[in-house]
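Given below, in the form of structure tokens, are the structures.
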Structure I
Amino acid sequence: MWRDYYDKRYPALFHHLYELSRTQFGFSPLDSFRIALAAARAAKAFQPTRSREAAKAAVAGN
């Protein structure tokens, strides 16, 4: 998953997060979808930040 993150392959990151939450943690398909979607969106928002202020804004959803 780290390679997906650094290569900006967000659909692949979503897929791996989904599979992980299903197989390793036993979440339902719907919960796994929600978890993977939220995490992939957060990664996409956070990744381009270059300063602490930008990172805080990304975390806050701004």
Structure II
Amino acid sequence: MFDAETTALLRAVLEEVCENISVFETSARTHVASKILEAAANGRLSIDDLKAAGHDALNAPSRC
């Protein structure tokens, strides 16, 4: 589990990365969220690393 500050950071990064994705596109948003969480769990907690993980998830061939 992450502390409240880290959780807020993760949520903010998710919202920023998914700003052009409808809230109703839950599959895409879930995929991005899982990749951001995976990065955080692996110690990649900088904003830049988290955003990169989210953008990589959006740009993966399976999401295009």
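Computed from the coordinates by the stated procedures, all read-outs in this text should not be read as laboratory data. On a predicted model such as this, the values are computed, not experimentally measured, just so you know. Cβ atoms are built from the backbone, for glycine too; each structure is taken alone.
Structure values in brief
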| read-out | value |
| --- | --- |
| Origin of the derived value 3, 20, 33, 25, 13, 5, 1 (P(r) over Cα pairs in 5 Å bins from 0, in percent; candidates I, II) | II |
| Winner on relative contact order in percent (Cα under 8 Å, 6 or more apart) once structures I, II are ranked, highest first | II |
| Given 2.1 for distance in nm of label points 7 Å out along Cα→Cβ at positions 2 and 26, calculated: source structure among I, II | II |
